[in-house]
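What follows draws every value from the coordinates through simple rules; no lab data is involved. Keep in mind the model is a prediction, meaning the values are calculated, not measured. Cβ atoms are built from the backbone, for glycine too; each structure is taken alone.
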Structure 1
Amino acid sequence: MLIQSAAVLYLAASLAAPAPQARPYQPQKARRHFITLYAERQFVQGSGFEQHPLEELLGQEVDEVHLQSFHYRTKDNLTLITVDDFGRRAAAVGATVYPFGSSEGATVAIRGSLESIPDVRVSFSGPAPSPTYELTGGRAVDVGAGIDMSDRARGWSLGTHAYVIGGVGRAITDQRKGTRYFVEGGGGMTFGALGFDIAFKYVSNNFTVPVDHSVRAIPISLRATLGF
């Protein structure tokens, strides 16, 4: 009888004791990257070309026309504008620095780049500051800062990231120099140190010769990256 009572008490104590809790699983984080080098090909779309730069150059409203030998006409019908060339391809190289490292979550990103600027050639028939307007041999140096949100994986597993960056730069062409500002967003995949991004950028190139004006564009970029 004593043995049975002891067995019942032991069973009751075992049921009442708290079960040992398993430690939560915490996967190891990918190592931090502190710099990413990249090269990209840009496919450039114009943005508001009739306002920037045509209306700024001519000092009046400009209308787009179709099925004509020219492309735009001023409101007073005195000046006809022909876009002889608007380049659609550009290229860039650059580097992104992560001062606090990039592994998982949000981090600060600082970027510098050297880019080409597509050629622009426009001719005017009628009153205009000059018979032609040209931007050729263009290149730009940009510096910006923003936020990068990453989920990098260990080894050569698949990781992802997305970012938004804004900044300023310097535009230099054969005809004139100016300033520029931009905002850019994009993201992509990483496989260890290698990666592939798609990015969308809005950029305004601002000049003061012959009058204050800007040329604006939206480059869409395909980018290969190498991170360390």
Structure 2
Amino acid sequence: MRVGAGETLPTDYCGRWQYAAPPTGWTFYGLGLDPDPGYDGTNTAAKLDGAGDFISIHYSGAAGAVSYWIKGLTFVSGGVFRVEQSIDGADWSALAVATNLPAVAERRTLYPSPAARHLRFLYAERVTGNVGLDGIAVAPFVVPAIGAIVRTGSAVVVAVPETMPGRTYQLEATDALTNAPVVWTPVAAAGGRTNGLVFTNAPPPNALKRYYRVGDATP
């Protein structure tokens, strides 16, 4: 097993894999001989060729997205490949589970929980064939913040200048901040965009509020 220490985000790695020292925060376990060439156009790819083989990443701070190249190397249906997340590195939950893998390498993106601090690419069950991975990249979580609130007639327009495509954001409102506990009411939801996000006509004209906040609501 080749193990690295903790890592700050963003972090990414494109190989080499089997005989390379992992980057800070990364762990390589059980990897076979690197397929050549790599899937992202650089170096080589990683090969998981046995049940229990994995690549894991331990990072500080919240992750917004993890992207990677994946390919089935004569991978037979019935095998199981999992991408998992964990808060503590001990209890894991699935971000994605695959029993069929593409014969041609493809790029995939997943959206971890902001509470997670560990990611793992695990060849959980092997029948025949191997799993090829490459170009793994973890992007930091974008903390959504309201940039402007404008009331136009009976409607409210709320602008959030920085969000992450692929994640879902929820606008919430309340009448007062002095009551304990403060009750926030969801009034709108929308997907992130590269050029910012705008909630319009929210909340309804008959339910205008005084205070607003936006948070991540990605499933």
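Quick notes on this structure:
- Comparing distance in nm of label points 7 Å out along Cα→Cβ at positions 65 and 81 across structures 1, 2, the highest figure comes from 2.
- Structure from which 21.2 was derived, Kirkwood radius over Cα pairs in Å, options 1, 2: 1
- For distance in nm of label points 7 Å out along Cα→Cβ at positions 105 and 153 computed as 5.4, the structure of 1, 2 it came from: 2
- For helix-only ellipticity at 222 nm (-39500 (n - 2.57) for each DSSP H run of 4 or more, over all residues; to 500) computed as 0, the structure of 1, 2 it came from: 2
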